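Right after this note come the structures.
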Structure I
Amino acid sequence: MIDDVLTEIERSYAELTAQLAEPEVLADRARYAAAVRRHGELEPLYAAAREYREAQAAVVEARELLGDDGGEGLDDEMRTFLTEELEAGHARLAALEEQIRLGMLEHDPDDEKSAILEIRGGTGGDEAAFFAADLFRMYARHAESRGFQVEVLSANEPPTGGFKEVIAELRGAGAYGTFKYESGVHRVQRVPANETASRIHTSTATVAVLPEVEDIEIEIDPNELRVDIFRARGPGGQSVNTTDSAVRITHVPTGLVVSCQDEKSQYQNKDKAMRILRARLYELRKEEQQRELAEARRDMVQTGSRAQKIRTYNYQQNRVTDHRIGFTTHRLTEILNGDLDELTEALAAADHEAQVGHLAGAG
């Protein structure tokens, strides 16, 4: 089993090394970037595979020197030395095999990217919009505490307050990996501020976290886009500027529509809309690929599920429960203030354990 894994690592590494020297790969920016990324990911595994081969050879040599009789014909010092070498070699092989096994776990190449965060009020009317704003504030504070920059790309604010929808960029290396487990339906249970009978209401908001992608990663044919320019409107329908600067882009093949009107410049609105569209198309492509993998494992942490109720925020009990992993904490106030480390670490650990279990089952 381990020899087959080592052979596959060595073969893949050699192929990628050769590709990086091929003129046609060098001329293709997207292909070259993908090859460099994968080569870098394989490098530590390749080094561990080479070390395993060396340790394996040392164990074979020590076993041969000891012979079938356990070194009866050797002096005591040499027999002791070879016996210790053999024991140390076996321990080293076991440690390296575990390192290689864990290194073979599925790695999401998008983890190091910036992220597009989309939050929409769900069921619950005004209270859902207020909850969407609470979630955005929570994520913005956590992002800033981790050194990421937060830029609102688009926002739909009803006259009563909160957000019907807000889309933001979380800029910085590792933003997607930090927030990717947040996609899904979030539920809040609390007494609304305008509730006179002190009844607890349940409202929801949906969260989607997408990796932000560069132009070289996904090509968009300009001929497949319909771009409409219109005058921006504010809450209640009133005009917020005197020029036609708002932009709506429709990707005709998929029917995806993105609108941006927050900037005064038509160019800036179009740029923001294209960034959102590119991320959505990339996510759509990933989802299609995942659907085609009929034998793909069923993730314990379903990072891409937007229909699943993943978490409940209960104000009366000061409780937050993540239903995917059965995790509960009574630190609701701290979490809503952006202290998400406890949650994200638990989700990442659960995902890791699920992958290890899957790998062990496959072995």
Structure II
Amino acid sequence: MRASAIAAIVIVLIAASSVASYSLGYRAASPPPPGVRAIAASLYAPYLSAVLNDSGVGGTVVGMGSVAAARQVLLEPGAYGIFLSVDPAAIDDLLVRNGAASWYIAVAGDSMVIGVSPSSPAYGELAQLNESLGAAMARGNSTAERAALDRILSIVLSGNYSVGTSDPNTDPEGYRALMVLQLAGIWVHGDRDYYTSMLAALNSSGRLYEVPMGSALFAYLESGRVDFDIALYGSSAIRQGIPRIILPPQVNLGDPGYAQFYSRASVEITSGGVPVDLRGAPIYICFTIPSSYPDERLAALAALYMISPPGRELLAGYGAVPLSIPLLYGNEWAVPYPLSALVNTSVLEYAGPID
């Protein structure tokens, strides 16, 4: 790491310690700092709250679906210092397109799984099929993988069980569920609509439950109100102790090596009355500092903690898989100090422009 970057980190730590001392009341004569008001995907709102606390910056976090959160940033310019998303598309296609951001940093990856209620009548059969699928994946037997996945999805979407999902227009889990089914249709049958048509039939029968945020389905699975969550994040399943079906990398949106194949999936959502076409891509947990926030340096202090070893360890505790080096996309010259001092060091790698 170059000397200037090391010096920047030292300065940041001193500044953060000073801010933390105010918040702890060690200097009662001075008013506590307001901290940073942040907004995050509901699943990672507790993580971002811990970041603000552990970094000493302080502040508050609002949690909602990533798409809905991006809309809120647009509705309240200058109100949020950090936006944390479970999909770069919420930044690319909403914030960047509308001039509210010009860069983001990817800090971790994740993948989609199928959540299963322990009280579902199909639990035992699916547990056996999940073992068969895992064994086929371990052997690299794609024929057996396809057969097992087809049987699993045929049961889940049969119409004999209740299925949960989230609204694609507010939450990435919702449109990623559709993408997973599209990719499975292509990979197993050569037909993108094979499984999504089954989901549509399930919806018509009244056995599909749609919620604004995927986290709302946790209680539904636990109580048995729904038998399956058609696609939830693997990190969520681990953290919540939800039984899950592990999907092959060809369809789980978790392997960057399949990025080109993932792009064959596409879903149109509506944001503010405007249609937005989203394409399948590897899952990244990422953040940006909206360009109109009045105290970018304070927000950057919290963001610096997110890419530090303690911050990455904290993120791993939420079930995500931290990247070996966080990746910066977009306009590197717009990144505020002290983050800007770390670009193209061993701490933060510039990965190119936003597509």
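Taking -12000 as the value of helix-only ellipticity at 222 nm (-39500 (n - 2.57) for each DSSP H run of 4 or more, over all residues; to 500) derived from one of the structures shown (I, II), identify that structure. Intermediate values should be presented prior to the final figure.
Numbers: I: -16000; II: -12000.
This value belongs to structure II.
Name the one structure among I, II that distance in nm of label points 7 Å out along Cα→Cβ at positions 111 and 151 of 2.0 was derived from. Write out the running numbers ahead of the final one.
On the way: I: 2.6; II: 2.0.
Source structure for this number: II.
If you line up I, II by distance in nm of label points 7 Å out along Cα→Cβ at positions 279 and 311, the top spot, with the largest value, goes to II.
Given structures I, II, which gives the highest value for relative contact order in percent (Cα under 8 Å, 6 or more apart)?
Numbers: I: 15; II: 25.
Going through I, II one by one, relative contact order in percent (Cα under 8 Å, 6 or more apart) peaks for structure II.
Upon calculation of distance in nm of label points 7 Å out along Cα→Cβ at positions 191 and 231 from the atomic coordinates, which of the structures I, II produces 1.9? Kindly include the intermediate steps, with their values, before the conclusion.
Numbers: I: 4.6; II: 1.9.
This figure was derived from II.
Output the label of whichever structure in I, II has the greatest value of distance in nm of label points 7 Å out along Cα→Cβ at positions 79 and 343. Intermediate values should be presented prior to the final figure.
On the way: I: 6.4; II: 2.9.
Ranking I, II on distance in nm of label points 7 Å out along Cα→Cβ at positions 79 and 343, first place is I.
Looking across I, II, the calculation of Rg/Rh (Cα atoms, Kirkwood Rh) that yields 1.00 traces back to II.
No lab work stands behind these numbers, since they all come straight from the coordinates. In this text the structure is predicted, and so the values were computed from the model without any measurement. Cβ atoms are built from the backbone, for glycine too; each structure is taken alone.
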